[in-house]
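Novice: Just below sit the structures, each encoded as structure tokens.
Please treat every number below as a calculation from the coordinates, not as lab data. As the structure is a prediction and not an experimental result, all values here were calculated from the model. Cβ atoms are built from the backbone, for glycine too; each structure is taken alone.
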Structure I
Amino acid sequence: MLMEAASHRDRALEVARQCGIARGRDFDAAGVTRATVKRLRDQGILQQIGRGLYKLADASVESSTSLAEAARIQPKGVICLLSALQYHELTTQTPHMVWMMLGQKDWAPVNASVALKIVRASGEALTAGVETHMIDGVPVPITDPAKTVADCFKHRNKIGIDVAVEALRDFMKTRSRRDLNQIYRYAQMDRVQSVMRPYLEAMV
């Protein structure tokens with residue numbers, strides 16, 4: 001019985017190590033009992049960081065851990081707008097929730113462990129310009145800098161035109177001609193080229 005308990009413990013720690021942030025179903029898939037997970041949490045070996053979300057207590061924590069939590073809660077979601085701006089260091093804003101883009105029919109988490117702000121998109125507006133970044137061992141889809149800026153102009157009524165312009169200005173400081181072509185392409189995709197054009201022309 002003791003050997004069996006030790007085996008469950010070792011498997012639980014391995015799951016947490018591999019996943020970075022592990023869900024209850026990850027432990028289930030490895031044959032680890034919920035009682036083992038609870039015991040490791042009570043012993044301070046696992047840290048519960050949200051409903052059904054666990055990480056090793058001594059694991060290093062990145063400032064963008066909430067993005068990893070959000071990606072674990074809804075893997076189809078793409079981190080966007082203010083959260084993506086902050087990740088790419090294109091804003092002075094500190095969002096109080098994680099901005100996530102979902103397809104029109106994708107499930108939007110309710111009462112999640114991280115506060116989520118959901119925006120909807122479809123087609124290329126949802127899939128283009130998405131990069132995957134590893135955060136706390138979790139693959140997190142995030143819109144790339146050019147797509148993020150274009151999206152900010154598209155959703156300017158939600159985040160404010162001043163935030164979108166600040167992001168564009170910071171983007172333009174260090175970008176190449178190729179990046180400029182990208183932002184024009186995304187602006188056209190988001191149908192905001194006429195809105196962005198005066199700002200772009202003033203900065204080029």
Structure II
Amino acid sequence: MKQNSEVVFAPVRIAAGAQVDESVALGPGTAVWELAQIREQAVLGDNCVVGRGAYVGPGVRIGNGVKIQNHALVYEPAELGDGVFVGPAVVLTNDHNPRSVDPEGRPKQRDDWEPVRVTVAEGASLGARSVCVAPVRVGRWAMVAAGAVVTRDVPDFALVAGVPARHIGWVGRAGRRLREVPGSTGMWECPDTGALHAENDGVLTEV
């Protein structure tokens with residue numbers, strides 16, 4: 001482990017007190033802050049940020065430009081696409097039927113269960129203290145509200161909130177809630193960029 005004293009492999013930054021296994025691959029411009037832990041064989045792309053006290057499990061795959069905020073827990077075998085935002089204290093689970101012991105009361109071992117994956121696609125955002133219960137996929141540029149519990153797949157560009165999370169609207173790449181174009185059928189517009197999106201059978205696509 002690299003720990004205790006600050007290590008800088010320019011242009012990668014690993015702060016003092018972080019634990020980064022020697023088998024981890026970190027892309028240029030990536031920063032790992034105090035008390036973060038990145039486990040064996042994890043791969044992080046370019047220009048990522050892993051916040052204080054965050055955890056990245058063995059073999060997790062993370063794209064470019066990803067921000068994992070303080071105390072977030074990203075358990076294996078999660079996969080995060082480019083530009084994903086993981087808010088403070090977010091949890092990505094990996095066991096749909098968690099137990100500490102088997103039916104006979106014996107402590108469960110690694111081989112007694114099969115980890116299941118949370119996939120977070122390009123540009124999606126997970127709000128503070130939200131939980132993604134694997135197996136689940138959060139779609140491209142979707143947004144999960146703070147405190148939400150995601151138990152089923154989230155469509156691209158969807159805004160979901162609540163426990164369990166439900167679809168309450170659409171968001172664009174700028175992260176702003178889209179507004180329906182007056183007089184149109186299934187057309188949505190970003191109030192910041194003016195980008196248009198078309199909705200068809202519950203699926204939103206960029207025009």
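Novice: Taking mean projected area of the Cα convex hull in nm², for residues 15-70 alone from the coordinates of each of I, II, which one would give 2.9? Don't skip to the answer; put the middle values down first.
Specialist: Working: I: 3.6; II: 2.9.
Only structure II yields this read-out.
Novice: Now for a separate question. One of I, II was used to calculate helix-only ellipticity at 222 nm (-39500 (n - 2.57) for each DSSP H run of 4 or more, over all residues; to 500), giving -14500; which? Walk me through the numbers on the way to the answer.
Specialist: Numbers: I: -14500; II: 0.
For helix-only ellipticity at 222 nm (-39500 (n - 2.57) for each DSSP H run of 4 or more, over all residues; to 500), the value -14500 is produced by structure I.
Novice: For structures I, II, which has the highest computed value of Rg/Rh (Cα atoms, Kirkwood Rh)?
Specialist: On the way: I: 1.08; II: 1.04.
Biggest value here belongs to I.
Novice: For volume of the Cα convex hull per residue in Å³, for residues 87-166 alone, the calculated result is 113, so let me know which of I, II that is. The partial results should precede the final answer.
Specialist: Values: I: 113; II: 92.
Only one of I, II returns 113 for volume of the Cα convex hull per residue in Å³, for residues 87-166 alone, namely I.
Novice: From which structure (I, II) was distance in nm of label points 7 Å out along Cα→Cβ at positions 79 and 183 calculated, if the value obtained is 4.4?
Specialist: This value belongs to structure II.
Novice: Once relative contact order in percent (Cα under 8 Å, 6 or more apart) is calculated for every structure in I, II, which label goes with the largest value? Display every interim value, and only then the final one.
Specialist: Working: I: 17; II: 9.
Structure I gives the largest value of relative contact order in percent (Cα under 8 Å, 6 or more apart) among I, II.
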